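Undergrad: The data blocks that follow each hold one structure.
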Structure I
Amino acid sequence: MPVRALFATQVYTAQWRDTAARRLNLRLLRECLQLQADDKAGRDWSRRGYPGGYTSYNSLCRMQQLSPTFAALERRIDAHVRKFSARLAFDLMGRALTMTDCWVNIMPRGVVHSLHLHPHSTISGTYYVQTPPGSPGIKLEDPRLDRYMAAPPRLLDARPELRSWVTLPAAVRQLVLFESWLRHEVPPNPSSRERISISFNYNWF
């Protein structure tokens, strides 16, 4: 058919299965839980801004500069960000994409992460530290959704690239990268165990 796919939204995923990644993930899990215990300012903010859960976004949001373990995570992510930016055909004008923010999210049962984007950033993403069975994935929104005028609904079996919403399942040691303007959310966690992730931003200016 004479149909072209234009203005496609790119999303990058990678699963780390090597032994070094498993060891790193165990250290990250311990540090995420310890951070929650130690970070009173983060817990106080989370009671107001992240009900039922914990995030270090408004207290300790540059963990890659504070912890050697998170710095090791940054180094692993850097290689994937370079691959993704090449796929996006970014002309960085001789500058490098650099991790500017890195924070922890802990979601017990019922906690939700509402729809948002990451302003003033270029590439954003998440890394899954702990994903008990039933953990919600990241739900991505078609960026053209507010421009659909008189458009009928999509078929239930429409291809993913034609849907208004796509949910990528969460899996331990999985990395997800996307451009920072892409709105996304995390539905409520139905599991009795905590869903733990690390989110981050990269910028080039």
Structure II
Amino acid sequence: MIKDNNYKNYHIRKWFYHIDETLANENGILADGQIIKKITVAAAIQNPYFDKYSKNLDKIIVGSSDLGKAFSKKLLKYLDGESAESYGKSCIVGTLGEYEHGNAFLTTTFANPIRDALGGGKAWIPSTGKRGNIGVSVDIPLACKDALYVRSHYDTITATFPDAPAPDEIVVIVAVSTRGRLHARLGGLKYEDLLGEDGLT
């Protein structure tokens, strides 16, 4: 059954929010500086192409910039004044949909408003996704938003949604982190190296 749209050209059944704060590493060593705050925002959205094939996926892609703006507002709300240094995106497609349908939600049309809201990320947003049943988990990759090869900011957050995705839904997910891993010590480009006198160069 096609459900009535309640946000632009989408039917959003539910929003999900998760905040994860890490104060010490796995050995109990306290944070070297600020703690890590990871925020996940997700929405269970009806897939307009469930149970059918279409060469054109404009029902998802066109207008997804508005969806990106909605995600941006929620990310900024839960960042509560803190800056995001890393980001990532993902999707879980219900069993009546194609993985391609989920990827259609994650194009630059959707992602660019999120970049803008977070201060103009210069690096591409890492992504992953899968098809699955209700309650399946997914790992969302994180990487530095301004330079992909900052090793300290390679990270992951795992998300699961107890009642989603329904077979005709797609869960669209965006995650951010306020810093790199605690006590990262693998060398390479440092986040501080990206900073000029007035912030990011």
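We did not get these values from a lab; they are worked out from the coordinates using the rules stated. This one's a predicted model, so the numbers in the text were calculated from it and none came from an experiment. Cβ atoms are built from the backbone, for glycine too; each structure is taken alone.
Undergrad: Here percent of Cα pairs over 21 Å apart, for residues 103-182 alone was calculated and came to 39; which of the structures I, II was it taken from?
TA: Label of the originating structure: I.
Undergrad: Just checking, which of I, II has the largest value of mean count of other Cβ atoms within 10 Å over residues 23-30?
TA: I
Undergrad: From I, II, which structure was helix-only ellipticity at 222 nm (-39500 (n - 2.57) for each DSSP H run of 4 or more, over all residues; to 500) = -8500 calculated on?
TA: It traces back to I.
Undergrad: Which of the displayed structures (I, II) returns the greatest value of distance in nm of label points 7 Å out along Cα→Cβ at positions 55 and 191 on calculation?
TA: Going through I, II one by one, distance in nm of label points 7 Å out along Cα→Cβ at positions 55 and 191 peaks for structure II.
Undergrad: OK, next. Check the numbers for relative contact order in percent (Cα under 8 Å, 6 or more apart) across I, II and tell me which is largest.
TA: I
Undergrad: Also: A value of 1.4 was computed for distance in nm of label points 7 Å out along Cα→Cβ at positions 15 and 71; which of I, II is the source structure?
TA: Considering all the candidates, the number was obtained from II.
Undergrad: Now a separate question. Given a value of 17.4 for Kirkwood radius over Cα pairs in Å, calculated from one of I, II, which structure does it belong to?
TA: II
Undergrad: Tell me which structure, out of I, II, gives 2.0 once distance in nm of label points 7 Å out along Cα→Cβ at positions 39 and 111 is calculated.
TA: Checking each candidate, the match is II.
Undergrad: Right, another one. For the read-out distance in nm of label points 7 Å out along Cα→Cβ at positions 31 and 167, a value of 3.1 was computed from one structure; give its label from I, II.
TA: Corresponding structure: I.
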